[in-house]
1. A value of 9.4 was computed for distance in nm of label points 7 Å out along Cα→Cβ at positions 53 and 317; which of P, Q is the source structure?
2. Suppose mean count of other Cβ atoms within 10 Å over residues 133-140 works out to 17.8; of P, Q, which structure was it derived from?
3. A value of 76, 23, 17 was derived for semi-axes √(5λ) of the Cα gyration tensor in Å; which structure in P, Q was it taken from?
4. If helix-only ellipticity at 222 nm (-39500 (n - 2.57) for each DSSP H run of 4 or more, over all residues; to 500) computes to -10500, which of P, Q did it come from?
5. Looking at structures P, Q, which one was mean count of other Cβ atoms within 10 Å over residues 229-236 calculated from, given that it came out as 18.2?
6. Can you tell which of P, Q yields 3.9 when distance in nm of label points 7 Å out along Cα→Cβ at positions 37 and 165 is derived from it?
Structure P
Amino acid sequence: MQFCLISLLPPSPLDGQIFTHEVYQISQWATIMQGTHYNGVKFDQGYYGLPYEFFSEFDLVMVALRSQLIEVGLKIKKRSTTRVVVFFDAELEHFTTYLDRELQVKFVELLNVAEAVAVHHESHIPVIKRLTKKPVGIVGLPFPLRRVREELCPPVEKELVIDLGSALGKIASRNGLMNIAALSEIGLPGAADMQDPEELEYLRVMRRFMPIPPIRFRDTSYFGSGDRVKLWEEYITEVNRSKLGLHLDYRQTWGRFSVDCAAVRMPCISTPNFYAQKILFPDLTVRYQDVEQAVNLAKKLIKDNSFYEEVVDYANSKLSFFAEEETKKRLLNLLD
């Protein structure tokens, strides 16, 4: 199958070539399908010097959908003969709440001209099925499990550090303040990706009012500049050092962070809004506002080794659901 991924990932020298790198990002779809990638906005602006008819060369184009790519997806479908699958690359509210009326109409049009729609939470299916008659199902993001387990993250002695799914981003923090509130009560150091260096200044001011433990920030942001493969390798290697993960996120989404934690053999406390969390860590799943329960679970995990091992073993038994071949199989079944 000739496969092409359209996303908002920054243009890469690999665009237009067969992708081979293995990272837990949207580009992993191009890798496991032995296909290629283009940045949709840049393509539309003529950056690659190719017409939309070019996509007829592919058997399948996956549009990793965000608001900026709705019209790009429509142009691909209307100007080429390829099949298109829409892959939600943002939470449902991104499309149902934050689009203006004109773009929402085009969003619904795209759902109806594409061959299938892949969502990342079971609660989205009843909603999207009322917007399109095309197949709708959960597919997910393929995780390079073998590479993480065998090459990047061997078992290590965990440090008493809590990895945070987010902290204090400049524009949006994915409810990172809830994570910091819980961390302050638990009293252990934290670690997190840095979205902006100003986070350090925010924390300095907030420490006047809250007992925030030290937080080690990593410059490994998903959209960071530089080599995205190297950034991700550094990120997952750093996560492997932590004792447990914590992410009280309000968004209904796939939940990459929960999978990261399970893959490096550590528990994750998160919310049912993460589809992956409910599968991997049902006993550590709390409402995103329930800081008290999150704190109690963290303290129990730190003190009770048998409980810690129990939840890690359970997550390990479910990890195959997120592996590359299983995820690819769900995509192909959706398209049948």
Structure Q
Amino acid sequence: MNMKDLNLEIFEKVFKKNRIFLIVSLILLLGSFSFIYLGYKEQTKKIPNAINMNSLLESEVKEEDIAYIEVNQIPFLFAVYETDGKEGAEKFYLTMDKDDYLYIVYMNDKTYKKLNKENIQEKPIRIDGYLQKIDNEIKDLAISSYNKELGEEYLTTDNFSEYVGTYLLDTVTPLTNPYPYYIVASFIFFLFLIFFISYLVSFLKTKKVIKKYSTIDLHKIEAEIYALGENPYEKMHLYLTKNYLIDASSGIVILEYKDIIWAYPYEYRYNGLLVNKDIKILTKNHKYYDICNTKYLKDKKEETIEEVLKILEKNNPKIVVGYSKEIKKQILKKQKNKDKA
């Protein structure tokens, strides 16, 4: 059965609402793919030609240029950041290349292990990174540590820039970093799943409900909705007609009052906090439904729930209203006896 063939406004509203969920989910999916693409572009982008650290004293360089060193000496640790008394994984080392130029390198344990090889003098290993200005604290630590290792005053504040330079090589900061894009993409994709599943559940639920009724019955229901005039429960997408209860807050629920046997207020809580209030109803065929979703109301939630319960009871005096363990026990017992009969 096609909604266009029926031309029923109330049901078309439900499908329109579903389409909004679908459109939002597709936009989110497109957004997720966009960030994946940006991450891929970042991951595969061409790295600018690195500057040989040898040429730093002779070149116009600036911070965050990319440079490289062909290391042929096992790095010498001289400084490390500490957090709560624990050494960090990123540390400062002094090392040399094949031309005996001295450098400061900021690296992690993984890079150090790659350079900590006995045959590194015969087979220098290239490392790349960003240029960073050497601050005074690192400079002083490098001078004192290097002189202590040599047993003489070789480096001084005056000759430091001549022997070591004014820049260190930062190999910790990644030259490409696609992970923030991938993290955002994952988050957006998670939102896509929420919206798309909501759309799918609501769409299938609505289709299933409408399928139960003939075209004549659906037009009859629509006529009763129009007969309401101004609907006091429009914000909750709830329609209480002469013979039917129609709730279109999530998909659509269509019930005849005569089929409802129990109705009571229901609270949804999360970690003890009240999240939402509505009405839970039980029908003759043992199915529970949630109606009167008060999340759409700013105030008078309790009053509205009480009002709706009175209307249900008025339209079918046989409906049991309210909740207690005893009522639940009696209702279930009656249903069980009916099934046996």
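Just so it is clear, none of the values below were taken in a lab; they were calculated from the coordinates. Since this is a predicted model, take the numbers as computed values, not measurements. Cβ atoms are built from the backbone, for glycine too; each structure is taken alone.
1. Considering all the candidates, the number was obtained from Q.
2. P
3. The value was obtained from structure Q.
4. It traces back to P.
5. P
6. The value was obtained from structure Q.
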